[in-house]
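Multiple structures are listed underneath, in structure tokens.
Bear in mind that the values in this text are calculations on the coordinates, not laboratory data. What you see is a predicted model; the values in this text were computed from it and never measured. Cβ atoms are built from the backbone, for glycine too; each structure is taken alone.
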Structure P
Amino acid sequence: MLFDKKRVLMETYRKTMPSVLLQPVLDLPPELLGQNVEVIVQPVRKIEKPVSDKPFVSIKGALKEYANPEIRKHERDAWSDAAVEKEKRIEAEWKRDHP
């Protein structure tokens with residue numbers, strides 16, 4: 001657990017006060033002026049990543065033995081080619097259904 005829930009609850013402070021007292025430090029909307037408001041104060045928490053005992057291991061190139069150089073030539077344009085084919089198919093279906 002990154003932080004203790006009980007401690008977090010203790011670090012939150014709430015107070016009801018007249019909005020007039022906050023005018024010098026906060027730009028309050030007009031609808032809050034002249035009313036009692038609740039002020040909630042919490043510290044800004046920096047969430048730290050848990051520390052691992054295991055060293056970082058890159059998996060870059062782990063599937064290199066399955067690579068096919070012949071297919072790789074076509075990968076660069078695969079998405080755009082598929083999008084063009086789909087557009088042509090949709091256009092043909094539209095023309096068929098709406099003569």
Structure Q
Amino acid sequence: MLTKQNKALLRKAGHTIEHPYLLGKGEVDANFLAQLDAALKAKELIKVKLLSNCAASIQDVANIICRNLHAEIVDIIGHTALVYRESEKRIYLK
């Protein structure tokens with residue numbers, strides 16, 4: 001579980017992430033989850049953005065991602081979710 005200080009630190013680090021993972025018309029499927037899983041292993045902190053033609057809400061998509069990948073939602077702003085999962089590297093939280 002992330003504390004308020006940890007979330008603040010991760011939100012600050014999230015501002016520098018330039019390339020979010022985009023979800024359009026399709027739903028969250030196994031391929032998209034595999035891509036996010038690999039990204040979380042490598043980076044710990046990722047942005048997931050919904051395109052305007054996506055039928056699902058960002059809250060629902062973020063919950064599905066976190067439930068399937070054992071990650072945590074750091075923040076949701078507009079159509080973008082910031083997702084964190086601790087790895088062995090411990091890049092952000094030491």
Exercise. Comparing distance in nm of label points 7 Å out along Cα→Cβ at positions 50 and 82 across P, Q, which is largest?
Worked result: P
Problem set entry | Kirkwood radius over Cα pairs in Å - highest-scoring structure of P, Q | P
Exercise. Suppose you compute distance in nm of label points 7 Å out along Cα→Cβ at positions 58 and 74 for every structure in P, Q: which one lands on 1.4?
Worked result: Q
Problem set entry | Among P, Q, structure where relative contact order in percent (Cα under 8 Å, 6 or more apart) as derived comes to 32 | Q
Exercise. Which structure, out of P, Q, was helix-only ellipticity at 222 nm (-39500 (n - 2.57) for each DSSP H run of 4 or more, over all residues; to 500) derived from, given a value of -12500?
Worked result: Q
